[in-house]
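Novice: The next part holds the structures, each set out as structure tokens.
Every number here is computed from the coordinates shown, using simple stated rules; none is lab data. Worth saying up front: this structure is predicted, and the values here are computed from it rather than measured. Cβ atoms are built from the backbone, for glycine too; each structure is taken alone.
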Structure P
Amino acid sequence: MPAYETIATEVSGGVMTITLNRPDRLNTFSNRMTQELIAAFDVADADDAVRAVIVTGAGRAFCAGVDLDDSDAFTAAKVDPKATDPAIWSDPGNRDIGGLLTLRIFQCLKPVIAAVNGPAVGVGATMQLAMDFRLASDTAKFGFVFARRGIVPEASSSWFLPRIVGISQALEWTMTGRVFGAEEALAGRLVRSLHAPDDLLPAARALAEEIAASAAPVSVALTRQMLWRGLGLDHPMAAHQVESWAIAARSASGDAAEGVASFLEKRPARFPDRVSADMPGFFPWWSEPEWA
């Protein structure tokens, strides 16, 4: 594993746990943390031993927002913010660092679970939105506080948040900018479930291990991308085409043969295909924007 300053990682039982590790600063977000989290997701995607990823925080916070002492915390841009040329804001060096992270999580080939152990404010809330499941401590708090700081939502949250909780709930939370508790997050469908603090990581791990133990990794990787990218399709025919392509490819795979054999023999499956080597030839099937 690479050496990190702002995060810690551990792989056990097919699960990589990424811990935001600045507890003395409530795990506030910095440019360094962005780069280290992106690197950790690169490692997770490349390692076939990693079947799922959990992201949590050290100490009493998940992430209390941006580190205001980091001069590059809002954006790495070194250009005039009044610039109107779209190419300037397509340059990764000028985009907000939270968005660089969430777009990397969006591309991940492994399921990603947020275990929200405490306050998650600003980018601490928005970074979770590209993750597949959010479990929270019943003492956690959330806040999309940008309007109260004179800025706007970032980290691609204007795309993710309405798709997760609906447009009206997304507007209420972002326009008021209020900090709200775990019960409201659950009622608003931001989080999947609430847990006593000591039960949070075991619950997240149980979900990760269920996926790791029972599902074919290549199928999980394809399914994750099919569903996330399907949110932007204009017509169900586009989804039908991709699904038909994927069904044809996977039906001819060793995983499919093992899936049927293990079912008939009433035993756990031992899927042979690997994400690093056995993704079907049509993957990736989408065209990335020119600025990706």
Structure Q
Amino acid sequence: MRLEPGANDAVDVRAALSRLRRASGLPVAFGGLLAGTGRYRINELAGTETTVLRGLDILQGNGLGGKAVALSRPLAVTDYSVSPVISHEYDTAVAAEGLRSVLAVPVIVRRRVRGVLYGALRRPVRLGDRPLSAAVEAARELEQALLLQDEAARLLSLTRQPTAADPAMWEEVREAHGELRVLAQRVTDPLLRQEMLAACGRLAAASSRRPGAGEAVPALSPRERDVLACVASGATNAVVAERLGLGPETVKSYLRSCMRKLGAHTRLQAVSAARRAGALP
């Protein structure tokens, strides 16, 4: 699993901070992800007046965020600099930004703290349930995005494994291809989505070089390929619709179009034809 936050992670953290500010009403939000053992780096800022917090490393147990990480639960203080319930290693940076009331929420993925989000005011006010609940919800959405990133990374690693000499591995790669196409529809970062779809294209191209393959690739649309990839995994129309966020009749329409373009009369014939043509691995 990655320790250093990447560009895709930064996009998700920024989105979480935007949601936190919008839903909580707090004007300042900042946060970051795991950057080493017991160390969390604040890389993303929203609503700040300075950059003093950027690049600050939060150690587990230290300050408000470090304590939230250590306890794996949200925490808030009314006046950061004089709060008796936290340590004060970061007072200088917090004071330089003029922050008083601060909350911190850990981001937990598979029972492991992967980051921390903060919301803050520049006056000492007891933070109620609304801002805390909004911050928790933003953290939960970031957790789901990071889970998605992890799964995409796992599937992409499968696509890079040599498969030509191992028919059993081809089945695993085919499964990864279908999952990648579905996941790509849920990824918000365009660069990661592009990488995932490019990997799908490489898998399909590799399949067309296998013995018995090599027919002309039909002009299938991206959505038609998505539907066929799901069908190839054995999914019913109802399951395909759920995975892709489509209506059942829309799935049937895509399938009819696929079969017409591929000269097939059944779903399985369409999948086989797409594989021979290199549209699917």
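Novice: Match the computed value 22.6 of mean count of other Cβ atoms within 10 Å over residues 56-63 to one of the structures P, Q, and report its label.
Specialist: Working through the options, I get structure P.
Novice: Assign the value 35, 29, 25, calculated as Cα extents along the principal axes in Å, for residues 40-135 alone, to the correct structure from P, Q.
Specialist: Label of the source structure: Q.
Novice: Supply the structure label, taken from P, Q, corresponding to semi-axes √(5λ) of the Cα gyration tensor in Å with the calculated value 48, 19, 13.
Specialist: Computing semi-axes √(5λ) of the Cα gyration tensor in Å on every structure in P, Q gives 48, 19, 13 only for Q.
Novice: Sticking with this one: helix-only ellipticity at 222 nm (-39500 (n - 2.57) for each DSSP H run of 4 or more, over all residues; to 500) was computed and gave -17000; which structure, P, Q, did it come from?
Specialist: Answer for the origin of the read-out: Q.
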